[in-house]
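*Asks:* Read through the structures below before going on.
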Structure 1
Amino acid sequence: MKKILIANPKGGSGKTTLATNLAGYFAMLGGRVILSDMDRQQSSTQWIQRRPPEMPLIHPHNPRSKTLGLDYEWLITDSPAGLREEKLSDAVKLADCVIVPIQPSAFDIGATRDFLDILAAEKAIRKQKTFVALVGMRVNSRTHSAAAQAEFMVQTGFPVLTYLRNAQVYATAAEQGVSLFDMRPSLVVQDLQQWAPLLDWVIEATDVEE
């Protein structure tokens, strides 16, 4: 099973957006996908509940349950805000890769800076057993905040995979229980282009011996 952890201690950073769309992508490809929702708000779980029955199946998982099943190919974990210390260390050790979403605001950058320092100190990451990369979220490239976000992300030393625009299509997908990859391609052409490097990295980062 290939394991992806979406993590950032800042609430509203875009974790659920990444988790649900990654789940939708791999389900669309025919993969057996389980989406684990660690957040108290249960946003990912509610998204699955809204998912139309004709869409590719995504299985929900309650982290309190210890049973996962060995027949799944992908485990995508939507972590809670404030994931720190022992719980963070345990989650990182279990993951093949960690994706950190960052929004272009001073509050998000400040909260993420300390979090990335903690990640960099994790043994699993130092030994390259777990890979970490960053994704810019809700970006308007013509703003000063986006420029500050890009500068910060580059300075972290972690790979910067892509910048996802601030588009209504994400809200629409969330409301309908679908991912971008379930929608008519003509509606999401620019967004799919922005997702391409992220998907390529995930596939490469999880290409490990079971």
Structure 2
Amino acid sequence: MMKKGCLIAIVAVVVIGIALYGWVKNTYNGFVQQEENVKTAWSQVENDYQRRADLIPNLVETVKGYAKHEQQTLEGVIEARANATSVKIDASNMDEQALKKFQDAQGELSSALSRLIAVSEAYPDLKANQNFLELQSQLEGTENRITVSRRDFNKAAQDYNTAVRTFPGNLLAGLFGFNQKPYFEAQAGADKAPKVNFD
């Protein structure tokens, strides 16, 4: 009788051990997959911001040809672009402070671009320039892509954060170093609709 009870206890321990192993493995792998989704979404955010940065030199050169008296505005855009492209974030170690620094630098670039586009209003020949119109159209499309990629990043971060904060997964998340990811937040003045019509 004692042997049968001991055998049942051993089988129960083995079954519990296998179930626990399966749960830990699946939970851990789920965190890894969701963290990879965050990294992928972040890569798309960086790609879209880089696309915008790549358009700026051509836009500045086009404006420079027509608006030679706007040197301060042109230099402001170039400086803001340099600042924005110098801020890099490793998606694996992303925190709120790093994302805020990135977002602030990109916001400064957006403001500088808005001033540059406003300059075009004073130069009818520039506004009619085909190259300028094409660059503006590409810039508008890029801004739309940035909006979508930021939204997708926030969704991936939300899914990941929910997983690492929900019980009982949060016990493993802390144990294995899966920390919450920050979100993009609306910039100051975002409650006002942006002007995206460049003509």
Structure 3
Amino acid sequence: MKTIVITGTDKGIGYALCQKFLAEGHEVIATCYGACPHTHERMHGVALDLSRPESIVSCIQEISAFGKKIDIVINNAGILADEEETSVVAEKLRKTLEVNLIGTIDFTQRILPLLHEGAHIVNISSTAGSLGLVGKVSHFMGHYPAYKISKAALNMYTRTLALELKEQGVTVSSVHPGWVQTDMGGEEATLTPEQAADGIYQTAIDPPETGGFWHMGELLPW
């Protein structure tokens, strides 16, 4: 049984990931923006607002108090603040980066001392943040630039953190979940949250080479 930390489990992919790891017999520390919508004997709910540094500190303190070494951290929590925009709006960019990048990095750096040897950090990214796919994926053309910027920057964090932790045996991965039927992905998306969670689970539980960008076991271009 592994101990897993998953952020943003209120709904969508995060909720499905929580259910998947519990079903597979693992212990889950699940962060929620509001009240956690689920309970389980092997699940511990912790409040987390990545836009508030004091919430991040409090969350890490609560996780540390459980006294468990963590095997997998899945940074799933994120926002889409500029869905209708086709150019950068500074206010929405700041809001997006505060959650998707700065808060996520702050949380991750603070949780590093709690990691088990051979741990795996999984950053939920998106092909929307792939520099190699800009203008080549029709679904992402021209829209939500702040979200794209945040995911491209998160991918760079994956690369730099992978180099930093390589000698410690900690794997760091970016994972594209696919186009998923969530509030962010919309009803026309091709994958259910459960299908996306299955793919993320396989990558998380069986760590690939560190510093990669993955989707369903396939390497993606940065």
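*Asks:* When mean count of other Cβ atoms within 10 Å over residues 5-12 is compared over structures 1, 2, 3, which one is greatest?
*Replies:* Numbers: 1: 21.5; 2: 9.9; 3: 24.6.
Structure 3 gives the largest value of mean count of other Cβ atoms within 10 Å over residues 5-12 among 1, 2, 3.
*Asks:* Here semi-axes √(5λ) of the Cα gyration tensor in Å was calculated and came to 54, 13, 12; which of the structures 1, 2, 3 was it taken from?
*Replies:* Values: 1: 24, 22, 16; 2: 54, 13, 12; 3: 25, 19, 18.
Matching structure: 2.
*Asks:* Comparing volume of the Cα convex hull per residue in Å³, for residues 61-124 alone across structures 1, 2, 3, which is largest? Can you show the working numbers first?
*Replies:* Working: 1: 108; 2: 75; 3: 90.
Answer by largest value of volume of the Cα convex hull per residue in Å³, for residues 61-124 alone: 1.
*Asks:* Okay, next question. Assign the value -13000, calculated as helix-only ellipticity at 222 nm (-39500 (n - 2.57) for each DSSP H run of 4 or more, over all residues; to 500), to the correct structure from 1, 2, 3. Each step should come with its number before you reach the end.
*Replies:* Working: 1: -13000; 2: -27500; 3: -10500.
It traces back to 1.
*Asks:* With relative contact order in percent (Cα under 8 Å, 6 or more apart) coming out at 20, pick the structure among 1, 2, 3 it was computed from. Please list the in-between numbers first.
*Replies:* On the way: 1: 27; 2: 30; 3: 20.
Label of the originating structure: 3.
We did not get these values from a lab; they are worked out from the coordinates using the rules stated. Please read all numbers here as calculations on a predicted model, not as lab measurements. Cβ atoms are built from the backbone, for glycine too; each structure is taken alone.
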